[in-house]
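Coordinate-derived values only; no laboratory data. Just so we're clear, the structure is a prediction, and the values are computed from it rather than from any experiment. Cβ atoms are built from the backbone, for glycine too; each structure is taken alone.
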Structure I
Amino acid sequence: MTEPIDLARASPARLYDALLGGKNHFEVDRKLCHELLDLAPDLRTLCTENRRWLAEAITRMTTEGRIDQFLDLGAGLPTAQNTHDVALRLNLAAKVVYVDNDLTAISHGRALLADEKSSFFADADLADPAAVLAHHAVTAGLDLHRPVGLLFGLSLHSVTDLDEAVQVVGDYLAAVPSGSYLALTHPLNPHDGSRLSSFSTGIAAKLKSAFPWGRFRTRDEIARLVTGLDLVRPGLVDLTGWWPADEQNLSRTGAGQLLMVALGRKP
């Protein structure tokens, strides 16, 4: 029997939906959303920019790396610029498998993809690569003998132990061939006593008061997650450092500093 959705407790996937202005969330998620926006008014823009960056990563993987199949790990709820929307717009032969174990994400993801012939949903925990890679949606939907685009969009922080997170990434990379890509967005806390560190700690504390959020990591810790990859320029940077000034939608002194991004190719 499927476990019922807890309407009295916020969930990360539904909170993210609320921050993006979606409709697949409840009052408890909206309340937390408003509390976070009181702490960081540009957090909503940060979430929108996270989606924009992931769409850019998919575009570059497709056009520069010739990637036509994607594994979206910790996909969350369907939203604007879904991975399959972006990928299929660029290549009608693209294949996408979404992975998540959030009950609301599973329900809405399956409903969205019910009529899709090239996109699939795996109800699995990204922290268990063996189970994900053996899932019928992955084995039927992707050819792991060909290069794959791995996406970790605001998801690897949920694996709180750094060594375990490094191992998780390593297991996925070991399962795909040379020429595959990995796109990562990850929350940052420099833990150096700076204003940014205090800001990040406050956001994390608010999140952890609602659910087991995960871990904001230092830049060096996040760098370990992409070790061994050939990083696409400008490398591992915060979100405000990726776009040129005339394409920048976030202040360089606001929430944009909280998110590190990197796109890398497996040699």
Structure II
Amino acid sequence: QYLMFEVNEGWFFRLLHFNFVSLFFIVSFLHFLKGFFYSSYRLKSVWSVGVILLVFLMLISFLGYVMVWSQMSFWAGIVITSLLGVVPYLGLDFILFFWGAFIFGGNSLKFFFALHFLLPFFLVFLVFFHLYFLHFYSSSSSLFFFSFFVKKSFYPFFWFKDLLNIFLVLVYFGFFLIAPFFFSDFLMFEEINFLVSPVHIVPEWYFLFAYAILRSFTSKVLGVFLLFLSILVFLGFVFLGSKKGLNDISNKSLVLVFVLLWFFLSW
């Protein structure tokens, strides 16, 4: 409330931060899908760092989501941190460590804020290595052809491509000024009720697939295992080191299956 009503232009920067998270995930998912489609997992170092980047991006976004401290985000924080209880012997200790007390409250919020502030620096560190490996091995072409002598000129293809990307970002920027809460749930504006949980906990759209996996199983251990597996399974593709052409039908069929599963779980 202080940022929205007391700080000069605070409302603008809060809404900018809030809405560009969705844009960041849209771009990240599309980038990931494109890399999967073109079998970029053959660049093992680039792909592995990219998957780790995605995991930390989701973690940072969840920490920021909880910091809104509304009815929805509060109970989402309790549900997700309680999943640490599946760790044998140390589960309760992990929960109390992240809560900072015997209840999920103010200490938890301070700890989440510290992590939300510090982890992006580690994310930048991972981005540096992601780009380093990319430039070291060169990015994949449509024929999966590598050469230090045959390169594409930056102008005009990439120049116009970057201009198009900038234009699309500006379009999104204009959209969020018109409808700043389009991606938010109405319970994000409801004050916390420590005694009554929401009837339906609905996370942000980029977490819907993960929440659907958790709700699909009565066993918490199985749900948590499949939740992590749904992301970390992509690390297994680095072992598919065959040199088949990129027009391999099975590869593109697998991409289609993953896309359909994501939409099915997020529906």
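Quick check: -21000 is what I get for helix-only ellipticity at 222 nm (-39500 (n - 2.57) for each DSSP H run of 4 or more, over all residues; to 500), calculated from one of I, II. Which structure matches? Structure II accounts for this read-out. Each of I, II could give mean count of other Cβ atoms within 10 Å over residues 92-99, but the derived value 14.9 comes from II.
Can you say which of I, II returns 18 when relative contact order in percent (Cα under 8 Å, 6 or more apart) is computed? Answer by label: I. Calculated for structures I, II, distance in nm of label points 7 Å out along Cα→Cβ at positions 100 and 220 is largest in I.
Match the computed value 3.7 of distance in nm of label points 7 Å out along Cα→Cβ at positions 108 and 132 to one of the structures I, II, and report its label. Derived from the structure labelled II. Largest in mean count of other Cβ atoms within 10 Å over residues 28-35 among the labelled structures I, II is structure I. Figure out for me which of the structures I, II the number 26, 23, 18 belongs to, where semi-axes √(5λ) of the Cα gyration tensor in Å was derived from the coordinates. It was calculated from structure I. Here Rg and Dmax of the Cα atoms in Å, for residues 44-203 alone was derived from just one of the structures I, II, and that gives 21.3, 66; the source is II.
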